[in-house]
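Read the figures in this text as sums done on the coordinates, not as results from a lab. Not measured: the values here are computed from a predicted model. Cβ atoms are built from the backbone, for glycine too; each structure is taken alone.
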Structure 1
Amino acid sequence: MSVLTAGALALLAACAHAPAVSEPTVAARELSPMEQALHAHVAELASDRYGGREVGTEGEALTLDYMQAQMAAAGLESGTHDPGHDWRKPFTFEGRRKKTVDTYNLIGRLPGTGPRFGAVLLVAHWDHLGKGRQCPRRGRDRICNGAIDNASGLAMMIEIARQLAKGPRPVRDVYFLASGGEEAGLKGAYDFAADPPVPLDKFVAVFNLDTEGLAPPGSPAVVLAGPRTEGLMALIDQTASDTGVTLVAPNERNLAFLKRQDGWAFASNEVPAVIVSAAFADDARFAAFLDRDYHRASDDVEHVELGAAADMVGFHVALIRRAASPATLPHEPRDEITANAP
């Protein structure tokens with residue numbers, strides 16, 4: 001989850017003294033197989049060995065290697081359409097102190113039977129803050145492991161890919177973007193939007209996964225949606241009804257994050273994009289996370305609760321299957337796409 005604007009920080013300051021939320025009771029119940037799989041991914045990606053997954057570090061290489069191996073094992077292929085079948089799309093951006101940063105997006109693809117009908121995109125950012133001055137310490141710990149933000153989203157992406165690849169082939173291609181540079185201002189998502197593997201107006205839906213490891217099983221979810229999402233919202237409502245997920249209305253607090261997550265890079269380019277989140281819907285836990293762990297060394301694996309994340313894996317599998325079908329989500333082509341970089 002990208003850094004907040006001053007206005008959003010002021011808005012969230014009102015939540016800083018929210019009633020304390022009890023620690024997740026994961027140890028008190030038996031984890032489902034999906035929760036176990038998600039925990040294994042988070043424990044790996046948020047381990048100290050990865051050094052906080054900062055762009056341009058050894059942790060970046062470890063993260064990209066892990067994600068590529070997992071997505072290939074799940075049944076995906078490279079989505080960059082590179083002649084060398086490389087999964088990694090390089091890009092650069094201006095980082096701290098105007099330093100040029102070289103990094104990568106990792107792109108996978110589940111081929112559909114009718115790619116002429118367009119494509120669906122699933123996004124989760126792989127980068128975090130690393131270690132050092134930019135990471136507020138916890139005792140002697142100076143590594144921002146980013147277990148919730150966003151190893152939880154990466155874990156979900158892997159398991160969603162696995163479930164989709166096991167089922168019948170979709171009609172539309174489904175792309176999987178593990179984006180870099182999100183913490184610097186959605187840089188990887190904007191790079192993908194500016195130089196996509198297929199024309200941007202071929203994407204009928206974009207779904208983002210970010211900061212999802214907070215809520216217990218059976219939690220409701222909220223939809224943060226950009227423009228041009230009327231047809232997509234109807235599909236989300238139907239999928240929620242069929243999968244037993246309760247949807248709640250967005251509020252001022254979670255709407256503050258609409259433009260601070262990767263989906264906005266696509267929404268600002270008039271591509272239908274949403275984030276459907278159980279974590280953002282849980283006001284008390286979300287406020288406690290922002291006050292205690294957000295962009296701090298304490299965002300570690302012991303604070304992760306993946307019950308709702310496991311629910312949302314099943315929800316997204318069902319939703320993406322429907323979005324990948326022209327019969328359930330017709331494509332409304334646009335005449336022109338105008339890039340709107342930040």
Structure 2
Amino acid sequence: MKKISLAFVLLLHACGHSETSPVINNKEESAPQYALSDAEILASNLSIPWDIAKKEDTFYISERAGQIIQIQKNGQKTNMKLTLTKDISHEGEGGLLGFELDPQFQSNSLAYVYHTYKEGETVYNRIVQVEMKNNEWVETKELLASIPGGRIHNGGRLAIGPDQTLYATAGDAGIKENAQNLDSLSGKILRLNLDGTIPNDNPFPQSYVYSWGHRNPQGLAWSDNGTMFASEHGQTAHDEINLIRPGKNYGWPIIEGDEKKAGMETPLFHSGDETWAPSGMAYDEGRLYVATLAGQKLLTFDLENRKVTSLVEEAGRLRDVMIENNQLYLLTNNTDGRGTPKPDDDHLVKIDLSKSK
């Protein structure tokens with residue numbers, strides 16, 4: 001496997017799990033910085049990669065133009081055919097976005113896809129179930145359609161929570177007032193059963209809406225005790241890391257950053273006048289790890305000490321992060337039209353976190 005040189009900031013202290021009292025802290029804390037020359041590149045020449053899924057030693061990477069890339073332990077990369085009943089619309093920020101394996105994937109070969117499509121000239125997003133057959137992915141069921149979409153703010157992250165339901169982030173699609181409209185699916189975090197039905201304990205009767213008042217949420221993660229977090233793009237800076245509770249209103253477009261209004265939630269962290277453009281996120285040992293696009297860093301958020309630290313720098317735009325068994329996996333996203341691609345971009349990168357603990 002090839003190597004990539006990254007600046008790797010080592011975090012020296014363990015932390016606890018105090019996750020209930022929102023406290024704002026926008027600024028990155030200084031920390032000892034070490035050059036790390038042996039971060040491992042697992043795959044290169046990816047085209048606008050968006051989401052990381054992994055089962056045992058095999059990765060499945062969604063690419064925004066509509067491909068699923070399989071990456072095996074030996075580095076072999078296979079472009080897997082994806083057959084859907086509606087064409088993927090790859091315009092602006094839309095396309096093939098979230099990809100999540102079923103908890104029983106090893107026995108049922110099922111996964112879940114979030115993608116943009118068109119009905120006439122109207123842009124939507126939908127969530128479908130797919131099955132891997134003979135090294136191809138084939139749609140087996142449409143779970144939820146007609147999620148408002150557009151050239152911007154499609155959200156797109158899928159994640160199966162500790163409760164074994166499927167969560168999806170839906171952006172406001174550029175129509176900000178819809179984030180405050182409970183009859184619209186845009187500007188929301190959605191929750192559905194794996195068969196596409198509405199969970200009986202969703203906060204609003206007969207509604208997929210789990211939380212509302214979001215602009216463009218793109219990351220989801222849960223702590224060990226089941227606390228849910230989401231990352232969200234702000235309008236002009238003021239990007240947010242939110243603690244998500246069912247039925248709560250996160251304020252967009254009425255408030256953002258540390259602004260307050262009765263009945264609306266303020267974030268755990270926000271970027272102030274800086275721009276992170278946070279995307280995928282992961283939780284590990286009391287910290288949130290957030291891939292940033294405009295910030296071009298992997299940021300960590302210490303949930304007990306309320307500190308923000310830059311863990312990985314100089315890797316370009318970062319779209320997704322995954323942590324498993326002390327190994328951190330990152331997707332670079334320099335080919336998305338807003339970065340400056342280098343030869344062989346984009347990459348799936350592995351970093352051994354045990355070196356920073």
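Out of 1, 2, which has the highest value for distance in nm of label points 7 Å out along Cα→Cβ at positions 79 and 263?
When distance in nm of label points 7 Å out along Cα→Cβ at positions 79 and 263 is calculated for 1, 2, structure 2 comes out on top.
Given a value of 15.1, 41 for Rg and Dmax of the Cα atoms in Å, for residues 175-318 alone, calculated from one of 1, 2, which structure does it belong to?
1
Work out which structure the value 25 belongs to, where relative contact order in percent (Cα under 8 Å, 6 or more apart) was derived from one of 1, 2.
Derived from the structure labelled 1.
Here helix-only ellipticity at 222 nm (-39500 (n - 2.57) for each DSSP H run of 4 or more, over all residues; to 500) was calculated and came to -10000; which of the structures 1, 2 was it taken from?
1
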